[in-house]
Structure I
Amino acid sequence: EPTAAALAFGLDKKNSTKSGEKIAVYDLGGGTFDISIIEIDIVDGEHLFEVMSTNGNTFLGGEDFDQRIIDYIIDDFKKEKGIDLSKDELALQRLKESAEKAKIELSSTTQTDINLPYITADSSGPQHLAMKLTRAKLESLVKDLVEQTVAPCETAIKDAGISASDISHVILVGGMTRMPMVQEQAKKVFGSEPRKDVNPDEAVAVGAAIQAAVLQGDVTDMQLFDVTPLSLGLETEGGVMTTLIEKNTTIPVAESKIFSTAADNQSAVTVHVLQGERKRASENKSLGNFNLGGIQPAPRGIPQIEVKFDIDANGILHVTAIDKKTNKDAKITITADSGLTEDEIERMIADAKDNEEDDKKFAELSKARNAADTLSSSVRDQLREVGSKLPDEKQKEIRGHCDRLEEAAKGNDLDAIKNATESLSKVIGPLYEAASNEEEQEKSEEKVKGTPPQAGKKEDDPVEVEVVDDPKDGK
């Protein structure tokens, strides 16, 4: 909706809009609050709209303001008449209608009357409700609700990588933005007077019609570039989500990373595609998974698997995994409608923020475990290959440190894992020195075995041994 409103603004101001201008769309409707930061660029006469960031609160809207008025009326009536209208369904329906009407009227006047004859009855007969509600009283009732729009705005500005002073225009969308207190709050957040020349009730509908015309090809001098609402990535060793495309990245976009196997002689990998902001893979939205098989046997960490995420202009995600050695590939396509609703997206963003500290600890623990596993595996491989060149006591000492590191990695004590990793690292010098000497010796033996090409052999025949240039031939 905020994006559509920006399109409506852009169409109306096409001749006066400057390239690079940034606009904030502050949308407070009946049930939700949304804020978007959008940049308008002009390239060869064509207006390009790029959504830089979005944020909001799916539990904040006009209905919450209405409820504050209803609660105030119920409390006032109970004090005056001793009757609780909250138990009367019919009375509540009439209160809801009157509260909304009063709220709307107080956007253009400083006081309104609420009259509800025959609102209820008791033993003494029919009871009538008549009271006055001022704008000042309404503002005191909803002050905290209006203030709840501030944090999403500040987050959206931060995510866009700009400051409030960089925003040229503030567009108000939604019926609630007619309330003077809301307009004043938007002015405080962005430091500039919100535009009054965009109809908050019609902007979204007009913008949606423009986007339909753009997609159909009827409008050719405007384009909309959307952003990814949540980060996209895949599950890696330790149940960690590794992000390839960050939240609020402009689409279309393509990103790739190189991954490898987690075990020796692993013949297949599973690519589990995720959407979300949590470090723990299981806490994110699963979009799908697929397998890439046919990987040639090799030690862990040797095979190179390139995973590419490609989001096209229609928001469709294409994920491809390629074995760099064999060029074998596997892929999956995830349509735009297989993701999350706006409410779910907002809840996931809020959940990630609430669990930020726990996620940080989980990521550190997983990283330490993976490092410990890699080190221990490497050391044991070296022990099998060249351990015999070390004294038995030294071999036993190194194996003991490996055992303690592997045991620590099974637990959740980060310091214990780090200490065990450091302890093992301190005692493996002689082992890797022996491995290095072994490698140098093998290279030396290969050079000694090298011989010149046989006489009469064609120059382009393959030579399987290393040729050492003869200084007599002038080379």
Structure II
Amino acid sequence: MSSPFKRTSNIRDYKLVLDEVQEYMSTRYASAFEGDSVRKAAQIKLYIKQYLEEKNLGVQDLTTMQLVDKIYSEMKEASFLTEYLDSKETEEINMNAWDDIKVTKWDGDIHTLDEHFNSPQHALDVIKRLLRPSGAILDDESPMVRGHLRNNIRITAYAPPVIDAKAGVAASIRIINPQHLSKDDFVRKGTAEPLMLEQLILFLRYGISICISGSVGCGKTTTLSLLLEAVRRHKRIFTIEVENREFDLVEKDEHGKTITNVVHTVTRRSDDPKRVIDVEKLLEYALTSNPDIVCIGEMKSSEAYGAQEAANTGTAVLTTTHANSCEATYPRIRTLCKKKYDLKDETLDGMIAEGFPIVAFQKQLEDKSRKIMEITECEVLRNGEKKLHTLWRFNVEENLIEDGKTVIKGDFEKAETISEKMQKRLIQNGMTQSMLNQFFLGGGTPYDTVLNSISSVGGGELFAPKIVAGGNGR
């Protein structure tokens, strides 16, 4: 058996070896690169290894198998970016040019890679390869495209002429919840207090629709995933996403039996109007499939009208939108609804407030930390007026520069209590009075007692993680 450390007599520069192997493989085994499978990957690597050994080719400081893996990654995967795409530490990769690549880790740390592509064309070729699973073509006719690499990885890419030719290509690659963050992680990272998360989960569990608002990159989708994962064993869930699937809520037991009741759906674009499947169509069909919860990944157009309509007819709707505060979320949704029907503002405002009484506003702060800055309840009074109750808020106490880095310190404040109207609605939807007292009415119950109570009422471990009563959210 040949050793992976086999000595080679022809040590050469990596680029020269790569070029030679690429030419050989494209000539002899081009068909091996069609499609993706574990078997084909192993086959391609075997061909590369055989050629290297036959020609006694090697690169300084790399074993034969290391060289095989590196060449395979270059030819079939994402070149040196593969390592970062596969890392659970990576949250975002921003390529400003072929030789300027920044990696953002899940903790907010950003660093510039020493590695870069060999040329502008090399970078463009790799990005085009990454876009293939999406069916997106980056060229002169379409110099800006969006797509996906895998279910939870989004990519937006730009090519000349919309960027400088000398840059080759620019791209933003975002990995949604690479760590599969738990409630423990949210608390430890200072994104929220334990009770904030428990209240949001209980709202969803007991049929109250929630909209999470904020800007791009503030972590809205990650928060959606957390809430859905907490209830997925107990609710029938339909998810609706645009083109690419990021949620992965299907869970199986140790015997391979599915223990969740989840349907994931995505939209479909087409030049043929008859083949187009948009969010509105998916929502229409989802509502005929008896879901407990419908999750719309993001409201950005007229589907907002259908979402509030569903929320007002007994289905819990969980969604996100772009807005600058909890209060600003309602006029934002109204603007989106008007793309469907141009109703009077007062009419729409009442419908939206009734449909989405709970809004959580999330933000990425200057120190790159993510915070649920505010949670509100919008109560519609008997006379039609609306009253906004701030249930939680994050108060910034210090904003410092330490060792060249921004450090923000502050505390989460439990402000108001949910309205009597919301209390009645939760009770009508099956919440016990004791649970309402413990979680929402400030009964002074210690956190450990509260969490044990959640576990005892059927939530199991999904409703009772081991979390510690937190303080400053720093």
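A short reminder: the numbers here are calculations on the coordinates, not readings from a lab. All values reported here derive from a predicted model rather than from experimental measurement. Cβ atoms are built from the backbone, for glycine too; each structure is taken alone.
Okay, here's what the table says:
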quantity	calculated
For P(r) over Cα pairs in 10 Å bins from 0, in percent computed as 4, 14, 17, 17, 15, 12, 9, 6, 3, 2, 1, 0, 0, the structure of I, II it came from	I
For helix-only ellipticity at 222 nm (-39500 (n - 2.57) for each DSSP H run of 4 or more, over all residues; to 500) computed as -10000, the structure of I, II it came from	II
Structures I, II, by distance in nm of label points 7 Å out along Cα→Cβ at positions 42 and 250: label with the highest value	II
Identity of the structure behind 4.6 (criterion: distance in nm of label points 7 Å out along Cα→Cβ at positions 218 and 330, calculated), options I, II	I
Identity of the structure behind 21.5, 65 (criterion: Rg and Dmax of the Cα atoms in Å, for residues 298-425 alone, calculated), options I, II	I
For distance in nm of label points 7 Å out along Cα→Cβ at positions 98 and 194 computed as 5.4, the structure of I, II it came from	II
